Structure 1
Amino acid sequence: MSKLNYPRAPSDTARELATKILRGRFISDHRDYNRMLAAVRELGLPIEHAFCGESSERAISVVEAIAEVNLRSAPREKLERKLTTLRRKVEVSVSTSVQKFDPNRLGGPGAAGRERDRAREADYRNLIRMMIDRLGQELTRREAEVLASAPTTTA
C-alpha cells in the first residue's frame, strides 16, 4: 500500500469525486465525508486520497476543501438566502421546543426521553448556528476584501 506524502493538494481524482458528491453545495456533512471514503475505496485508491493538507495532523477531507472553494465562489445572494433559511430553521426549532415544554411534566414516565429530545434539538440548533456563523464570516471577509481593494482618495 503506497503512502502519500504531506503537504499535498487534493489529487485530480479526489477533486472530481468531491465535486460530484457536493454538486455545488458549500456546506458538507458526515454523509458527504462517508460518500467520499466509500468512493475512494471503490476505486481501489489508498484512503489518503480522501485527505489533503499541510501535515497528517492538520489534514482535512477533500470534500471539506471543495466545499470551502464552493463557498468562496458562491454568489452573495445565494449566501444571503441560505442565511435567511438557516435563521428561520433556528427560530422554528426554538418556538417548537418552547411550545412542547411542559413544566408540569418535568419528572415521571418518559422524562428521560423528553430531556433527550430537548438536548438533540438544542444540538441541532447549535450546528445550524455554527453554519450561520461560517456564512456570516464569509460575507464579512468579502466585505473586507472589497474595502481593502477599493481605491482611497486623498485630498
Structure 2
Amino acid sequence: MLLVLDGFQAWLADGPVRITTGYLAVLAITALCTAALLLRPTALLRLVVDRPALAWGVMIAPFAVFVVCLLLLRAEVATLPVLPVALLGVVALAASSTLAALNPEEEDEITGPGEAPRRSAVARRLGVLLYPLLTLAVMAITWVPTLFA
C-alpha cells in the first residue's frame, strides 16, 4: 500500500520517489509491530478483552509515531523511479490480497469451539479487499486537490 501511494504521489508531482529516514523508520516499526502480533497474538487478544482502553492506545500509538517519524526524519536516503516502485507496490498488494483470500478461516482465540459466528461471504470479500480499497480511497483523496491546482 505504501509503495503504491508513494509511487502515485511522485507521479502526480512528476518526480522520483524519495526514500527518507522517516520512511525507513516507519517500515521498521511496521515490521516490528507485525512480528509482535504474529509471535504473540494471544497476548494482544487478552489485552483487548481485559483492558480495551489500554489496547486502543497500544494499537493507535504506532500511527502517532509514524507521523512524528515522517515529519522529523526528512533526510533523503535514496530516490527511485516511479514506475518500478508503483509496480512493486501493486504486485505486493495483489499478493497479500490473494494470500488473504486463500487463507482458510482459523479458529477464534476468544470464543470456544462451535461458539464463533461464521462470517458471511460478503464480509470475507470485504476483508480481503480492505487494503486495495483503502489504497484507492487514499489515492482519490490525494488526486482530487490536484484538479483544482
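Only the coordinates and a few stated rules stand behind these numbers; no lab work does. Everything numeric in this text was worked out from a predicted model, so none of it was measured. Cβ atoms are built from the backbone, for glycine too; each structure is taken alone.
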Volume of the Cα convex hull per residue in Å³ derived as 202 - corresponding label from 1, 2: 1
Assuming -22000 is helix-only ellipticity at 222 nm (-39500 (n - 2.57) for each DSSP H run of 4 or more, over all residues; to 500) as calculated from a single structure, say which of 1, 2 it is. 1
I have 0.55 for FRET efficiency 1/(1 + (r/R0)^6) of positions 42 and 122 (r between Cβ atoms, R0 = 30 Å, to 0.05), calculated from one of the structures 1, 2. Which structure is it? 2
Which one of 1, 2 has relative contact order in percent (Cα under 8 Å, 6 or more apart), as calculated from the coordinates, equal to 23? 1
So if we calculate Rg/Rh (Cα atoms, Kirkwood Rh), for residues 82-137 alone for every structure here (1, 2), which label has the highest result? 2
